[in-house]
1. Which of I, II, III yields -11500 for helix-only ellipticity at 222 nm (-39500 (n - 2.57) for each DSSP H run of 4 or more, over all residues; to 500), as computed?
2. To which of I, II, III does the computed value 26.9, 82 (Rg and Dmax of the Cα atoms in Å, for residues 49-296 alone) belong?
3. Taking mean projected area of the Cα convex hull in nm², for residues 241-440 alone from the coordinates of each of I, II, III, which one would give 16.7?
4. Mean count of other Cβ atoms within 10 Å over residues 377-384 computed as 23.5: which structure among I, II, III?
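Values in this text are rule-based calculations from the coordinates and carry no lab data. Since we're looking at a predicted model, the values are computed, not measured. Cβ atoms are built from the backbone, for glycine too; each structure is taken alone.
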Structure I
Amino acid sequence: MKLGGGANLPLQRSRPVMRFRPLVAAFLAICLMLSVGIAASWNNPGIGQDEGLLLEYPELIVHGEVPFRDFQSSYGPGTYLPLAAAYEAFGPSVNVERGVGTAYRAAIILAIAALLSPLGAAVTLCGGSLAVLGIMGSGPPTAFGWYAALACALWGIWLARSALLRRSTGRNRRWAGAGLLFGAAASVRPDLGGAALLASLVLIAGGDRRGRWWFAGGCVAGLAPLGWNVAAAGASTFWSYAVQARLHTQPENGVPLSFDGALLGILAAGTAFVLFAAIREWRLRGLGAMTRCWLGLAILTVVLLPQFLQRPDAGHFAYVVPVVLGLLPWAVSSAGELSALTRVAIPTVSALAVGFHAIVAVGTPSYAVHNAGRSFAVQTRPDRDQLQAVLRYVDRHTSPGERIFVGPRDMSWALWADTSLYYLLPALRPATFYVELVPGDNTTGFTARISSDLKRAEILVLQSVVAQTRLAVYPYAREGSDLPNAIVARYFRVSFQAGTYSVLVRKASRIQAGPLAGGNEGH
């Protein structure tokens with residue numbers, strides 16, 4: 001008897017190891033695929049306004065400024081605080097910012113893989129590889145707050161499921177951790193955080209009263225950055241700029257669907273299939289912990305869909321589709337085991353598609369602009385030369401601490417502000433509350449404030465932007481007041497021009513005007 005028991009013992013111990021090793025291999029394969037895609041696009045050009053604000057705003061916060069009180073923001077304070085900490089530790093740079101963005105994407109992919117892991121290595125690998133394919137998008141790994149909030153929501157669901165499955169030790173800590181992550185998601189992106197909390201209700205309902213209190217406590221802690229922002233900026237100011245200023249354009253939001261209709265079809269069909277599978281699971285197995293998890297994830301895919309509908313393009317598609325694609329293998333396997341062909345085909349096709357993306361990304365032109373030990377990549381050589389000339393001119397004709405305003409040449413169309421210029425000119429301070437310009441910023445309050453800001457600027461860098469080009473992307477934008485243009489004409493004169501950029505100084509300034517063409521001042 002002893003001999004028989006001893007002979008069986010190694011076999012019993014080896015079974016978990018046998019199951020564990022394929023999962024580890026699946027996770028490693030998923031991480032490798034993600035690494036290839038991100039590494040290929042690492043040095044690609046960023047979007048001057050979108051990535052520029054992620055470089056500039058955290059520095060403003062480090063210097064004591066507060067979102068919505070001292071500068072307009074499109075996102076919650078949680079978007080900037082991790083970047084501010086990273087810049088304090090490693091110095092502000094595009095590489096540090098994209099490193100944070102890479103961490104966000106990895107957290108999303110690993111969360112999806114962790115949620116699928118109870119179903120085995122094959123489903124995990126299929127779902128993870130599809131999620132990687134979806135998150136590639138069309139640009140470098142910019143540290144957009146959306147990805148941070150989505151990662152928090154997914155790991156929050158994983159922790160909530162873990163709390164439901166755990167009967168005693170550590171259950172309350174898991175509920176608190178889940179609440180903390182959902183609150184953090186709302187601090188980063190209040191819109192996504194609210195949607196994620198809605199998706200979490202089905203999980204919270206499965207817990208006991210004590211667990212719900214722990215969840216609520218964690219949620220309050222996660223909301224602390226948002227609470228700080230509201231307290232520091234003032235509730236009325238926060239409401240005005242964080243809510244009302246964003247809502248007044250919403251009725252006219254949306255881009256007419258063309259080729260992007262295919263992307264919408266993928267999202268809608270995938271979301272419907274995942275939701276159908278979750279409801280089917282509920283009806284067949286009841287509301288156990290795993291079923292609540294799948295139902296919560298299915299609800300999350302539904303509430304994420306409007307993010308793509310507001311702007312149907314490749315970037316917003318990459319915001320939403322990783323969760324939908326990642327859950328498809330589970331949805332299929334819920335009706336029956338994945339076939340051997342499917343287990344091989346999905347990771348193989350995904351890897352080939354990511355490889356193709358990497359080849360395209362490596363071949364994307366990129367030209368770095370350098371100034372004050374900082375750099376930012378643009379798309380064309382003329383853009384680089386023009387911007388480099390502007391930066392040299394501004395550096396020579398300003399003193400540290402002076403105020404600079406960056407915006408469009410025609411400010412009756414508030415369509416664009418290259419915020420990367422603020423980052424590339426760290427010795428100067430932004431002269432305006434509107435460091436970025438949001439299409440639709442043409443209200444009376446906007447006109448009054450930006451007109452006041454212009455009057456206190458020492459130097460302006462204005463870029464000629466063809467309104468029709470921007471309207472193709474932002475069809476809901478409307479022309480605003482001509483008052484800011486009148487103030488520019490009254491108080492400033494063109495001192496230097498390089499391509500689409502014009503540098504303007506005060507008419508009383510003693511700065512000698514450089515040549516108005518060529519962008520090299522004759523040097």
Structure II
Amino acid sequence: MAVQYALSARLSALLVGALCCAQARPAAAEQAAGTLQFLDADNRPIPDSGALGISRRVTHDRSLPRDAAALTVSPDPDNFRLQFTDSREPRSVVYATLQALSQLDRRAAGQAESSERHGLLRHVPLLRVAGTHQFRSPFLRLVSDATDVSAPDVGLQLLRAQLGDQVLATLVQGDAAAKQRVGSSSERARDSLRGTLRVFVLRQQRGGAPVLGKNDDEAVELARRQVEIANEIWAQCNVDFGRPESAEVRVVDPPGPTLLAFGDLDGLPARGDGEVSLRAGGKLIGPVRTQAGALPEQTALAVARAARAQGLLADVSLNPRADHGAHPSADLVLRDGAGDVLVISADAGRPMGTDAQQTVRVGWVDLADGISEFDNTISAVGTLEERTLVKVLGDGDPATIDVFLVNRFVNRDRQGEAFIEADGSSMANALIFDRNAVRYERQAWVQAHELGHVLLDEPLHPDNVGPDRPWLLMDADARQGRVGGPKRLTENECAQARRRSGPGAFPELLKKQP
């Protein structure tokens with residue numbers, strides 16, 4: 001949506017004052033007459049191959065200079081200004097219009113290309129630099145969300161934009177124009193990167209209403225808005241997740257009894273005095289005799305071999321060892337030849353597992369009381385219910401991020417969870433959010449925060465090991481729906497996300513955009 005601004009009397013007075021005391025630039029630095037160009041934070045021309053960056057600073061802090069003097073420089077490298085040069089221009093001030101435009105290719109739909117405008121600044125003043133033919137604007141800043149663009153005192157210096165936009169500057173009275181793409185202003189991180197989110201909205205129960213919205217269509221719309229919010233925040237790092245309306249969103253039933261867990265949490269080896277027997281898709285699997293000393297993974301593999309002998313597909317995954325566990329536990333998911341997950345049940349009159357030491361449990365998702373969440377001792381393992389959710393519904397592609405939206409967590413002490421590579425999780429690169437995360441979307445930025453744990457591959461929060469900086473996205477702070485709220489990313493965090501999740505990383509969650 002376009003954001004329009006009018007020149008305030010306060011800024012006019014500031015600019016007139018700046019004009020009186022502006023220092024002249026050497027004549028050799030002047031451009032050819034009638035040219036409009038972008039200058040960087042140090043007043044150097046930005047080349048055509050350059051870009052404008054979304055600022056990572058708190059929008060109205062002192063890193064956006066209020067002083068419009070010609071030789072003022074900006075401490076924020078993402079700030080920029082306009083310069084107009086014309087030896088024939090008699091006025092002391094000229095005005096430019098700035099627009100952030102997204103090029104939409106509609107040729108596939110048989111239509112001509114058109115542009116969507118994300119931001120607009122009218123009548124940006126450019127004041128003559130004393131003794132020269134040059135005119136310069138105040139410093140300007142790109143922001144990516146509606147909260148930032150409403151920042152007090154600096155509204156006339158803010159342009160809302162999205163990653164990939166083109167910022168077009170035109171002289172209000174004249175033919176001069178210039179343009180720059182929105183990307184990274186840093187030469188070391190110029191490439192725009194894109195991640196892929198696959199979003200699953202759970203139903204309250206099988207065939208029931210979705211956990212979000214009044215119906216499936218509204219649930220999909222709300223889920224896609226989470227992609228939009230993630231784009232707004234991660235644009236600071238030159239990262240996005242594609243157009244929200246194109247995001248893959250599915251409304252799905254909660255998985256029934258479809259996961260078999262061996263040695264859940266305790267990881268105990270088998271005593272060797274029992275057997276495993278079950279039914280999947282109507283077929284009897286086993287009995288499979290347990291072996292003395294066999295670890296959970298070994299027992300799971302033995303049952304998987306028995307399932308494959310019945311023509312089924314069997315996926316065994318090893319979990320990290322729980323803090324209090326003897327060994328890692330293991331999970332088994334069975335599918336038919338078409339790849340559909342099979343319901344697991346006990347064979348009539350026979351328990352699934354009879355070993356005296358090694359447990360065999362069936363996992364399913366029951367949202368009647370919410371989803372069971374992990375505690376610090378099993379944060380990498382997840383609960384049996386969480387593992388069933390992720391391993392049964394997830395796509396298994398390590399290069400995508402699976403997002404699951406549920407009604408709530410059982411203990412109501414959180415709004416989101418992330419499973420990451422660094423923890424060795426068998427559910428790495430998966431996120432679980434509840435309805436409150438959606439409700440407080442642009443107050444707590446839970447979606448973008450949990451994505452940060454995955455992209456940075458970092459389980460801790462900065463304030464766990466250092467001073468509290470409540471304006472940072474990755475600090476563990478409560479919701480604050482304002483300009484100074486927890487949504488800023490540092491340069492080091494952006495670099496870490498590229499290093500741990502970008503090109504050359506494994507898995508490569510962020511890929512170069514064409």
Structure III
Amino acid sequence: MLGVELLTTSEMTEADRLTIAAGVPGIDLMEAAGRAVAYQAMHMAPSGGRIIVACGPGNNGGDGFIAARLLMESRYKVDLILLGEIDALKGDARRAAQKWTGKIIPLENFDIGTDSTTDITLIIDALFGAGLMRDVEGEAARFIDQINQSETAVLSVDVPSGIDGNSGKVRGAAIKATKTVTFFRAKPGHLLMPGRVHCGALITSYIGIRPGVLQEIKPKRWANGPGLWLHSFPAPTLNDHKYDRGHALVISGGMTTSGAARLAARGALRAGAGLVTMASPKSAIMVNAMHLNAIMLMPFDGPDGLIDILADTRKNACLIGPGCGAGDTTRRQATRDNVQAILNTDCATVLDADALTSFAGREQELFGAIKKNPSRPVVLTPHDGEFARLFTAMNENGNTKDLSKLDQGALAARRSGATIILKGADTVIASPDGRCAINENAPPELATAGSGDVLAGILLGLLAQKMLPFEAASAAVWLHGAAGALLGRGLIAEDLPEILPKVLQNLGPSSLPRHNSDDQK
């Protein structure tokens with residue numbers, strides 16, 4: 001991608017408008033888009049092969065007409081299929097169509113999968129763009145189904161037809177592309193599921209839109225990556241003391257559920273926290289002591305015990321939730337009391353797993369406690385199930401099913417006053433100030449027990465080093481994904497903290513000063 005910003009469909013329309021207003025003709029942008037499509041097609045189809053270009057009634061179809069013309073000029077055999085009437089095309093799409101000198105086949109008259117189509121080497125999908133406002137049906141849905149059932153490679157223009165560019169949702173039926181080429185900046189729907197899967201390999205091409213338009217649009221959505229947070233990532237210096245790097249506190253569950261907290265504590269330590277202490281119920285002291293070395297251990301008994309531990313203000317970041325217990329009324333109440341005790345302090349707080357589930361049906365109680373101290377960083381890390389239990393009836397109509405995952409995360413952050421990590425293959429990170437990021441580097445192997453506990457620990461370690469919550473959350477999610485990708489198949493949660501140093505080393509050169517040759521005399 002050219003940059004980490006993501007543009008909604010309306011923001012992309014504004015980027016086009018601002019560029020055209022600055023003197024770049026719209027047809028020039030369309031010609032550049034068509035060239036980008038043709039270029040990708042030439043890398044996907046053998047020279048002189050037969051290519052189907054399916055064009056729709058809007059500007060997406062105009063891009064397709066231009067690509068078809070350029071491919072035919074390059075001696076490819078091109079069949080151009082049109083949804084709708086040629087006379088219905090308007091503006092730049094009409095100008096693009098007027099330069100096409102070949103035959104136009106109505107979509108309803110073309111079937112993929114017949115004997116006459118067995119030599120097709122590539123299908124270019126230019127039916128519908130990212131701004132699709134209705135479900136695909138009728139002849140278009142039939143054609144999309146035929147494409148998906150064929151074994152032919154598909155190159156989609158902008159987004160796979162039928163995918164909502166903002167939400168990634170399927171609108172009735174959607175192309176499953178081999179590759180998608182989009183322009184200037186990607187859209188949320190390229191990264192959100194299931195759009196991400198439908199896109200195949202995503203290519204972002206520059207078509208002449210001036211980057212300065214971003215300063216006017218002021219996007220608040222990003223594809224997560226080091227460019228988003230590396231500027232504030234903590235780096236050790238020679239005069240550091242361990243307390244300069246923060247003292248993280250992890251709250252353990254009982255004896256039989258204490259492993260989750262140990263995984264988190266190990267993640268916090270590997271992420272760079274100077275010290276990590278586990279606060280353990282007395283029932284779990286011995287089992288925790290048997291497994292901990294560099295991580296310190298302190299007993300506590302209920303919220304008063306936590307308050308006593310956190311009276312040492314050098315303990316500046318706290319995680320509660322992994323293995324804490326939410327299975328019955330008594331344990332839920334105990335977890336809520338402990339959460340409230342932590343939120344009455346100034347330390348940065350991560351609420352995960354049982355700490356979230358314990359507030360199901362009592363979310364306003366939690367949100368009120370968070371908002372009492374808006375300067376204190378709080379991050380919530382729900383998966384879809386925990387999110388559904390904690391954030392119910394969030395929008396004005398009392399439901400969230402029509403919201404994209406990105407919008408759900410953003411609304412939850414505003415309602416709760418906390419930074420949200422809504423986990424999944426397309427993890428969303430959302431800040432109360434409206435900033436959002438979508439993560440795309442997490443491999444499927446991370447779907448294993450304890451993986452989320454390590455993520456919470458990595459986040460805790462970064463917060464202990466005083467990284468701001470949105471940047472810390474984005475960095476933790478990306479580092480977690482990078483660690484999983486490095487390990488690959490067969491990984492278990494215990495592996496993730498141990499591979500983290502290698503991921504951190506790959507971020508860039510150490511900030512430690514180097515000795516020059518004179519120093520070595």
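1. III
2. Of the options listed, only III reproduces it.
3. I
4. Working: I: 16.4; II: 20.6; III: 23.5.
Derived from III, not from the others.
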